[in-house]
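Please treat every number below as a calculation from the coordinates, not as lab data. Remember, it's a predicted structure, so these values are computed and weren't measured experimentally. Cβ atoms are built from the backbone, for glycine too; each structure is taken alone.
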Structure P
Amino acid sequence: MSDLPLLRFLRRCHGEFAPNSSGKLADYIPELTKANPAHFGICIATVDGYVHEMGDSLVPFTIQSISKAFVFAMALESIGAEKVEATIGVEPSGDAFNSIRLNAANRPFNPMVNAGAIACSSLVCDAEGNGAFDRILHELSRFAGRDLDYDGAVFESERATGDRNRAIAYLLRTHGVLKCEVDRALDVYFRQCAVQVTARDLSIMAATLANNGVNPVTGESVLSPYVVARTLSVMVSAGMYDYAGEWGYRIGIPAKSGVGGGIVAALPSQLGLGIYSPLLDAHGHSVRGVQTCEALSSRFDLHLLNRVADVRTCVGAAYDLGGVSSRRSRQPAEQVILDAQQASGITLELAGAINFGNMEYVSRRLADAKGRAIQAIVDFRRVPTVSPAAVRLLEDSLDDMAAAGVTVTLSGTAHIPARRVRQAARTDFSR
């Protein structure tokens, strides 16, 4: 495929930020000091599985704290939200990632700081026993769409220098947060941090979150929408630690960083971003990675809260029975009936993806017709998706119309995952 606009922009970012040699390699894990400070890879994966990559996007490095977001998601999915939420909070701490501090209930502030991540790994240990790390590696591989492995040298280096994490783990065990042995939980935690990925892997992992839990490359459903929403929420508030507020203000994309030099960011329904550059700023984030994310967000208005949409555009056409002519020849008596009834029915032709806001507008258009119409047609043939919230609103709107004596006929609803709505489709013209 020819050089695409987004790839050209990534090339400009790479060329502009690569000469920036500020920051330093993580040195509290000695093995990480062996990273090449010149490495710089950028990769974007779209929710339909297309990958744009630039620079050192295939250079392997250890995932480090980025694993926290995905192991948290895995725990929510497999262990259950009730148990995970009873053990780990979801409030930002305002502290550095390795702070030895718990909240007022003696629980970790959130799963993105070390205390929360260690607690999360211990929950997996409790559930999976000796197979805990194998399960984590398997799940991370599902996110990436390929089999991953871990770096044994980095694991040993982390274990040899992990006294601060041991202090955190013993504090958690003192307050009953850790049920398993400290060394067992930390062994799993250190190994998950040492899993090797590339910027390309991170982009696909992020795109899986952006794609409502479905890996856009393999097509495999990895997470439920409930878990995706909760994971992205914590990434927004705590994924960048004591820089989370600044990140949210300037960049506004759910993200997680790791001291291996990676940044992962997921923009719902649009893209996943993976960046690798091992020189870190004072907060422990990739210097060039932060620059790239800020440039992308600014250039393309990717801030999560900077959305522009008009719900009214979902109605492609609206008319009563007299507003459209038929090619069919009518007998005079039939035409008299049609002429008399032309104002008694309305048709709404919908177009595009329908969400809560769109359906709220449609429900008002239907309600406006209750006093003058006895029948309504809502055409979904040009609607690719309908959100669950929109379906619930539609169901309630159908109840209201029925109570008012208005017959509603739905067209082209075979793809709408709601039994009541399909049952209400008196006639389906999609064939």
Structure Q
Amino acid sequence: MGPGGLLAPPSRLPWRRPSHELLLLVLVALVALSPVNHASDPDASRLCLSRALVHGRLTISPCIGDSVDWSHHDGRIYSDKAPGMSVLSIPFVLAVRLRAPDRWVSSGDLRVWAVHVLTTGIAFLLLAAAVGRVAEGLAPGCGGFALVAFALGTLAGPLAESGFGHVPSAALAFGAFLLIGRGRPALAGCAAGLAIAVEYPTAAVAVILMLYAALAGRRVVVRYLAGMLPALVLLGGYDWAAFGSPFHLSYEYLGNPAAAEGQSSGLLGVGLPVWHAVDQVFIGDRGLLLASPILLAAAAGLVLVGRRHGPEALVCGLVAAVFIAANCSYYLPYGGTSPGPRFLTPMLPFLAVGLGPAFARWRLPTTALAVVSVAATTALTLTWASAMPYPGTVWRQIMAVISQGRGSRIARELTNNLLTWAGPGRSLAAELVALTAAAALVVSAAGRGTRGP
């Protein structure tokens, strides 16, 4: 433990550029951003709000059509999502001249894909780069590995080409964390406020970061809170205009009866942990221990980080614990069609702070966990948007690919890929994506790791 222990003032985590960073980011982008996922109900809800805001409206009918993701208040239909993602998407919705949802073809719409890439995709690449640079600073020679293991071995990868706000909110929250350590609390507060406007649950991170900032003194906390204020005022203004009060969230007025019933229990659907949710989060067909076991190494690596950066390791551990506890207490652990327990995404970069030191200290077992994680997560990246279940877990379905080839369930449910527009069929495109993921892992692990903290 460093001087001052866990209650020492915030410190600047080391920051270095890993070897082959640009190449690794290109490889990661080719894997995570090449699928052209089906447009979903959340897409319709967020993008219809983007289109409405362009015309000075908040209501999303008739654009929303027969989607089930909407809220109603005072006889009007609104998006049931936090508005931040819709606001971020406006320039790109205009740039691609996005059509109404009834024009989004079932096999994937390239205009929707472009909006996803320019919002979530860019946030994903920036977040992967930040994780890699922090890891390289903490454990020289290991940043590239951390970049790839995080980007292609966790839920961040499958969600990179999606309309969900989890990855952008994670990028903003992690940026706020790094900015506090660099003595920029006002900017950190701005990032944290924007993260809440994109995804309401990120408020939990903002509170933890406020306590972290408090270690540097009252003035730092005041500057942090002042930085949050503009985004929170705008969010409150939206909620006031749409739902009659700045303290009324869209989730309180859900139009989907099943979702409204689930959200009515506890705090927006989060109560006490239940076995079904715990099972789904950890050992379900897409659970963390099956699809992303690299997170075990990351958690162990945080202990090593804590020896020199105690407060930072504690913040990362608290964020992870809060999101895991919440997801294990939520009535719908996977949140509908998704590659896994997607509500955990904001905690992933915080947990990934331990990846570099873990790779430096336990090179072979950490590499093995990364290989398993990248293989499973790549399979999810290529298939989850088809709303397919994974009977017997995702690994049973991967094994079926080996025995049944193109007759396997995964091969039949492959999402369209950018490469398919260039000529190759979906199976060949998927094989090329898998080879690219393997190449990224090989390049990242080829460097010589050094002993971490």
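Structural remarks
- Read-out FRET efficiency 1/(1 + (r/R0)^6) of positions 77 and 189 (r between Cβ atoms, R0 = 30 Å, to 0.05), computed value 0.95, structure in P, Q: P
- A value of -0.33, -1.20 for log10 I(q)/I(0) by the Debye sum over Cα atoms at q = 0.07, 0.13 Å⁻¹, calculated from one of P, Q, originates in structure Q.
- Of the structures P, Q, the one that -13500 was derived from, the read-out being helix-only ellipticity at 222 nm (-39500 (n - 2.57) for each DSSP H run of 4 or more, over all residues; to 500): P
- Label whose coordinates, when Cα Rg over 2.2 N^0.38 Å, for residues 293-396 alone is calculated, return 1.17 (choices P, Q): Q
- Entry that produces 16 once relative contact order in percent (Cα under 8 Å, 6 or more apart) is calculated, selected from P, Q: P
- Value 0.5, calculated as distance in nm of label points 7 Å out along Cα→Cβ at positions 13 and 309, assigned to which of P, Q: Q
- Each of P, Q could give distance in nm of label points 7 Å out along Cα→Cβ at positions 277 and 413, but the derived value 5.2 comes from P.
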